[in-house]
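Just so you know, all these numbers are worked out from the coordinates, no wet-lab data involved. These numbers were taken from a predicted model, which means no experiment stands behind them. Cβ atoms are built from the backbone, for glycine too; each structure is taken alone.
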Structure I
Amino acid sequence: GLWVDYNLMTTVQGLYCLGEANFSDHGANRLGASALMQGLADGYFVIPYTIGAYLSKEIAVKPIPTTHEAFAATEKEVQERIDKLFAMYEQITGENPYEVPMRIYPAVHYTMGGLWVDYNLMTTVQGLYCLGEANFSDHGANRLGASALMQGLADGYFVIPYTIGAYLSKEIAVKPIPTTHEAFAATEKEVQERIDKLFAIKGNKSVDHFHKKLGKIMWDKCGMAREEKGLKEAIQEIRALREEFWKDLRVTGKPNEMNPELEKACRVADFLELGELMCMDALNRSESCGGHFRVESQTEEGEAKRNDDKFSYVSVWENKPDNEWELHKEELVFDVVHPSQRSYK
């Protein structure tokens, strides 16, 4: 790795090197931590506090002249990227952003509800936190072009690590929870039976084989755009795949050790049930709404077409024996603000 000083600066002034790319503690045992952890440690906990020593000296430095050929080359490259971005924008909106201001501005965009959370992202259930678009906090605010993924990352990386400590600090004095309750015994028995069942199959196909096949079905037939024919096919294909899973799966390793294959097998078994349910729910909702676009339900201009008369409810599916599902509905009543057609124009 590159040589760095105590502040992680290389021999080139102002050039820092983080993670395994530097030599600093790469050869030392990290007590089981990964290379990723070294990078995160350098990036989150070292460089923010050490780079200031260099920057403080740069305050008095005169502006660097921009006449060097390297600046011209960089400026040209950046301009080319901007031109491509603006061309995409013009193709979508029909407006030249060099002539008309881009229509990105703070505004209310949409909200589909979400669990109530306090300032620390904790729900009304003590110790239960809700992150990303699943909570109501800033879901209705325009994110200036950022996606829902970014909201989840922001809550997960920059909020919850600093707020959950307030709750956990009170739990240090709590005595260990006894495992003698009948619920613990029942759960332990259920989990052990499932593990035994997975290892007893002794088939020929890996967990990844089934995971990839399920992913292909979901990608092709239950993606952003779905249609009745494809969803019905997907349900049948997933049921057949689940039957094959429980007949021809092979889980390597042993049950009483750290076993990633066993962990994946348990997850994929759940994915097979969840995938079928997602297709059933998409089939049941024969309208277009939010990220769910039914090809059969669109306007003449290709916009999503809702059916508020039929689907103004929140719902939950209840799992019944033999992989049967029951839909429970709670009707929505709008007294003040009424639903309106969404348009990206």
Structure II
Amino acid sequence: MEGTANLENNNLEQLLGKAIVWAQEQSQVALEMGTPLNELESELARAVGVEHWELVRILEVDEIPVPIDPELKAKAEEAGLFGPSIAGITFDHGIYIKKGHRTERLVSHELHHVHQYEQAKSIRNFLQNYIPQLLSVGYANAPLELDAQNHKNNLKKFNPDKIAELDLNMWQAYYSHNFFKLFILLLHLNHEFFGLDYFHTLQAAYYSASAAINFRLNRGKENHELIITKLTKFLKIISDNNIEKFNYKNVAELEFKWWMIDRYPKPYQTSREEGLARAMAAIYNTDYVKLTEYANYRAQAMTLQDEAKTVGQEADWEKIGSLLKQSFNSLYQNIQ
């Protein structure tokens, strides 16, 4: 038994040695060929505790690199470290991300690994903990991986221009009754804006799309209870996966209220702008007055759509898109 244990320990040491050399080589390539973090990514790095965020480089690649050594590659694949679902991997301050997958959520996840490397003080020290975890419980259940996966999203960190573009595309799908496209766009929004993993992205998109479609198709006979229930489930997912919790039941009520204000303005004393500001302010736990500019730009965009619909013309989507960009940039600036 002792001889078997020694043999296993020797095999582990040999495997670890190969992994360290390979990881150091990959780190050097990423640091030499990668690009620095952009402004938003730098903020994400600081938010997850990366000390030397200025050293981080991201290299976008067609495929995630895998070891050439047959034994190391086989063990890594057996543990689930590589595969079609893996879109990023980190070696110290060097991050590899598959082209087309550089989202805030994935970058934040990989930056959490950078933080782990910094805490370990070296690639060797990190892998001495990580490799045995992979071999014993696999990639999905490795404690260091779970630690990186379970960090909450920060709703205050997003790309306002990208979110505005997604929002514009959703408006166009909504008003043209292209509900399949609306659902796909909601998947993207939930992943980009709210930082949800793919399981929660699907759930959230289903609930939010159900609420929006039900409201769109039932003018004059809106099912208040059903729509608010769908919105509540959607917003609970967002709150549960956010660093700062919010009263999702209250937000659902406020969200539905401004939908009704927008559709039937006369019975309400609250303006469209105030309804928008109050609903968003409740998500960010801030004073709605701070979001007045955000709401004004968004309301102007909505007015353009209303006016175009009244005269039977196509809306000026370029102007609406510009207003939405101003709206989300104002939101971003006033919630920091």
For structures I, II, which has the highest computed value of percent of Cα pairs over 25 Å apart? I
Computing helix-only ellipticity at 222 nm (-39500 (n - 2.57) for each DSSP H run of 4 or more, over all residues; to 500) gives -14000 for which of I, II? I
When mean count of other Cβ atoms within 10 Å over residues 88-95 is calculated, the result is 23.5; to which of the structures I, II does this value belong? II
So relative contact order in percent (Cα under 8 Å, 6 or more apart), computed for just one structure, reads 8; which one of I, II is that? I
